[in-house]
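For reference, the structures are reproduced in the following blocks.
What follows draws every value from the coordinates through simple rules; no lab data is involved. Just so we're clear, the structure is a prediction, and the values are computed from it rather than from any experiment. Cβ atoms are built from the backbone, for glycine too; each structure is taken alone.
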Structure 1
Amino acid sequence: MAWTPPSKFIVIITFLLMVFGIFILLDVSVIAWSTLILPTIHLFELANFQSWLLIAMIVFFLAWFLFFLAIKLKGL
C-alpha cells in the first residue's frame, strides 16, 4: 500500500482547522480572559461550555479525517 503525501492545500486547510479547534478549547477552558471571545450559544439544551467543546471536537475530527483522506486517496 503506497503512501502519498497530501497536497499543500490540504495541509493548510487541516492546519487552519486545528488552529481554530485549539482556539476554541483555549477560549472556553482558560480562565486568563475575563470574558469569552466567542459568543454564547446553546445547542441541544447544552450549556455554553459544552456546546463549544462539542464544536471543537467536531472541528478536530474534520481536520483529522481530511488529512487521513488526503493521505489515503491519491490526488487530494
Structure 2
Amino acid sequence: MNNINWTEFKIFKKTTAMPGENNLLILINFCKSFYNQSDVDHLYDMFKQDDLSSSMMNKNDIKSPSDLHDFLYKNR
C-alpha cells in the first residue's frame, strides 16, 4: 500500500489542475500518474488510510469503492 506524497501532490496540482477542480479528482489523477495506480478498490483503500484523502472522500459522500467508481463515472 502506498502512502500519499503530499509534497508531490501539491506540485502536481499547481502544474496540472484547472482552477476550481475538485481536489479528489486531482488526487485520483495524481495517483494514476505518480503511482501508476488506477484500480478503484486499491485507490479507495489507499485513500481510506490517509486522513486528508479520507476527508476528501467524506466531502464527496464516498463510503465504498463502488461510490468512488460512481464518482469517477460522473466526473469523467
Out of 1, 2, which structure matches 4.2 when distance in nm of label points 7 Å out along Cα→Cβ at positions 3 and 51 is calculated? 1
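Can you say which of 1, 2 returns 1.6 when distance in nm of label points 7 Å out along Cα→Cβ at positions 43 and 67 is computed? Before the final figure, lay out each step's value.
Numbers: 1: 2.1; 2: 1.6.
The structure behind it is 2.
Can you tell which of 1, 2 yields 6.3 when mean projected area of the Cα convex hull in nm² is derived from it?
Values: 1: 6.3; 2: 4.6.
Matching structure: 1.
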Here relative contact order in percent (Cα under 8 Å, 6 or more apart) has been calculated and equals 29, so which of 1, 2 was it run on? 2
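Here helix-only ellipticity at 222 nm (-39500 (n - 2.57) for each DSSP H run of 4 or more, over all residues; to 500) was calculated and came to -20000; which of the structures 1, 2 was it taken from? Please list the in-between numbers first.
Details: 1: -22000; 2: -20000.
The structure behind it is 2.
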